[in-house]
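Each structure below appears as structure tokens.
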Structure 1
Amino acid sequence: MQSPSREHFSSRAGFIMAATGSAVGLGNIWGFPTQAANNGGAAFVLVYVIFTVALAYPALMAELLIGRHTRCNMVNALPALSNRRRWQAIGKFAGICGILVSSLILAFYAIVAGWMMANILPLPAASLGLSTVSLWTSEFSPSRNLVFCLIFSVLTFSVIARGVANGIEHWSSRLMPTLLILIVTLTAYVFTQPGALEGLKVYLLPDFSALARPQLLLSAMGQAFFSLSLGVGTMLIYGSYLRAQENLPVAGALVAGADTGVALLAGLLIIPATFVAAKQGVVIHNDTGALIAGPDLILQTLPSLFQSLGTGGVLVSVIFFCLMVIAALTSSISMLEVPVAFVIERWRVSRPKAALLTGGVIYLISAVIILNFDSLFGLVIDITTKYSQPLLAGVLCIFAGWVLHRDRLLEEIRSGYANAENRWFWKIWPPYIRFVCPALIAGLFINSLLD
């Protein structure tokens, strides 16, 4: 049930920063640009924006509405929507799965974030003559990964331990503007380098023939769906901290719009930077002719570019990996809040204690993955992001569209949105979330199984 002293975001701006920070993560920054470049450039961007409006935004609203209506963690939220035991059992099971999935996502996410932290140091250390430090931080080793994963994990549960307004909102409101400033600064610098305009053309000029490829549509739908952290309860929890007077349709639209905007900005940085690297002799295409993406892009291609830029490249490298750490931290605090909120409300322990205990358990899971990297890392990623997230998002849409009574749903939307029954949102969203969203999510899930 809802905690009698439940915390709240102090303002809409604080919620927007926190929710956008949750959505904007490492995959958003390195995944969206290369997918766009490999799938028709601006044609992919157009389809991505369409799917953000058609799929991601309605599903986001389902989570926010359930969260604010129930004012509790995911395990208690879904059963509270129905008096029928069958739905309560399904809801409780889905809630427990959401907490487990968010914890597993954070477990591997903290490992990747630790790589970003470690990569801040190699070039500065080398320039100062600290060759041992430079070598250790640049080499992929269990000891390095354990240390930096621990440092990042401590940062994450230190923010969560301070609470919603003083921790999540306080730091998100500072980290997100910093992230935007760093992206704009680096983009401006990259555009002064040879090769940047070639990359800009690849990113912005549409190849409409790519629209005929089923893979473009599936990639755009998947990117729009996953970029907003849907399915594991992060937005549900954030919705539960929203005040009753907040206009949910507007707040959700601002989050979706801000997330899309940051993704587009990341494309303006990453793709031109990749082609600048090509001008410096760095290999930027894989064996299939596609641009290198994912960790290889961030940890190999771009560092090679920074190294080739000499003294200026040291500063650019530090700024870039600080940007990546900030993006990782704003996402990780939302993921940790899901199990922490459950522990606080289930066992009535203090927030600092819940953050320490939950964060400690998740770090132990990270350590197990690090020590068994080849067999566990990819497996955990597939289980959580490829299979579990779509299923859980579908369940949340079904609960919002079919289980939560229509009158209670309208009453919740009316709070902060006067005359909601006469607005376009109420006329379109309820049937859309009942029929269209589950069908689209089912299609995405089936495709992931076939792949």
Structure 2
Amino acid sequence: MKSKSGIIVSFDVDFLKSVMSKMRIIFCLCCIVCVTFRVSAQEMWTLEQCIRYACDNNIQLKQRQLGVNQAENDLLQSRLNLLPSLNASGSFSSSKGKVLDQNTFTIVDGQTVNSLSGSVSSSITLFKGLQQKNTIDRNLYSLMAGIQNIEKLKNDLSINIALYYLQIIHAQEQLAVAENQLKLTTLQVERTAALVDAGSVPEGDLFEIQSQAAKEELQVVTAHNTLELARLNLAQLLDLEMRTNFQVVAPDFSNIGISEVSNSADDVFATAETILPQVKAAEYNLKNMEKQLSIARGYRSPALSLSGGYSTRYSSTSKMHDPVTFAEINYPLWDQLKDGVNSYVSVSLSIPIFNGWQVQTNVKNARLNLQNYQYELQLVKNTLYKEIQQAHADAVAALKQYVSASRAVTSMEEAFRYTEQRYEVGLMNFVDYSAAKTRLTAAQSDLLQAKFEYIFKTKVLDFYNGRPITL
């Protein structure tokens, strides 16, 4: 019975082991499928996709576009104002009592008088101090300035998106460094625990390295929170609903080219002032004010216009004489309309002589506005030059900082490798080992910061040179 019972028990254990093994395999496969599905469901955004999405959905850009559409309408209307006007009118009235017959200009008493009239008129301005032409030019410059303002806003969005995008990449690499440091420390915890169990090192060393591991766990949590905040900042800038699957594509920066900043700030400015939209917008606004001054001066000139009209009328009381008997008979509608035709053509000339000095005041104010926009153009150029100077200095400094940080990390890695070997054979205490590791981590963090500073600053300088922001 025992032997038989033992066989049965052995069989059950083997069966359970087989079932558990299969369940573990199924569980692993399910985990792989879930992870694969989650990765495939993640939205991987490139920098170009982020910029394109912002340009298509940004509310401020849409508002600016509405202003451009309105400027297009104003320009079209100013061109249509060159065409002659054409208006038609008609009226019908029924009166009783003492009524003035508009056809015979006599008083009709005791009858109902039905009257019908119609007219067509047209007029065109032949000359008005070139105000119409200058208005067209002014509206054209307003439209072009509005378009350039949209481009300026797009450029500002692109730079901000690139900055937030790189902050996400930087936060991801900082998180990877923190996780790697925690992994190394965890291995040291396991190793030290084994040495404590063997009696090779005191238990205090284990407590110290466990404390270090706890600190690095906090650093991992902090790095993860920084990454999530960076993602939130970019999503908000894009006006994108924050989702847990929002991810960005990390470009390969492992082989970024390190090169000196070749162009001087003056060279960059010479290119930027001819291509950047803020300068073009200021130039168009200045031309707008020049045309506004011309319009104000145009009110000093005489205005010459041509007009013409065509009209006819009908009255129910009108009579006509029979050509044979000379007796009064009814005057038919169509005959009255044909016989009552009246047409005219007139040319009018208006000469401004004195209007309370209003024209001169408007001219003076237009000159002041023109001078103000001249200052505005110079201010835009001065601001741009300062921005380029700063960007150039930042790029040069970022290059130096990156090169220095690279050398520092290389030296720190060699030093830490030597320190780690000494610590493993017991020639160095944990305090010195932890200090060396902290210095290495700080150097790696400085290198990451310097790398992304260098990338961003050089991209900004390239942008001022007329190259789009790409990674």
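What follows is calculated from the coordinates using simple rules that are stated; it is not laboratory data. Fair warning: this is a prediction, and the values are worked out from it, not measured in the lab. Cβ atoms are built from the backbone, for glycine too; each structure is taken alone.
Table for the structure above
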read-out: Computed 139 for volume of the Cα convex hull per residue in Å³ - originating structure among 1, 2; value: 1
read-out: Label whose coordinates, when distance in nm of label points 7 Å out along Cα→Cβ at positions 60 and 172 is calculated, return 1.2 (choices 1, 2); value: 1
read-out: Structure responsible for 21, with relative contact order in percent (Cα under 8 Å, 6 or more apart) calculated and labels 1, 2 on offer; value: 2
read-out: Which entry (1, 2) yields the derived value 3.06 for Cα Rg over 2.2 N^0.38 Å, for residues 100-179 alone; value: 2
read-out: For semi-axes √(5λ) of the Cα gyration tensor in Å, for residues 68-227 alone computed as 37, 28, 17, the structure of 1, 2 it came from; value: 1
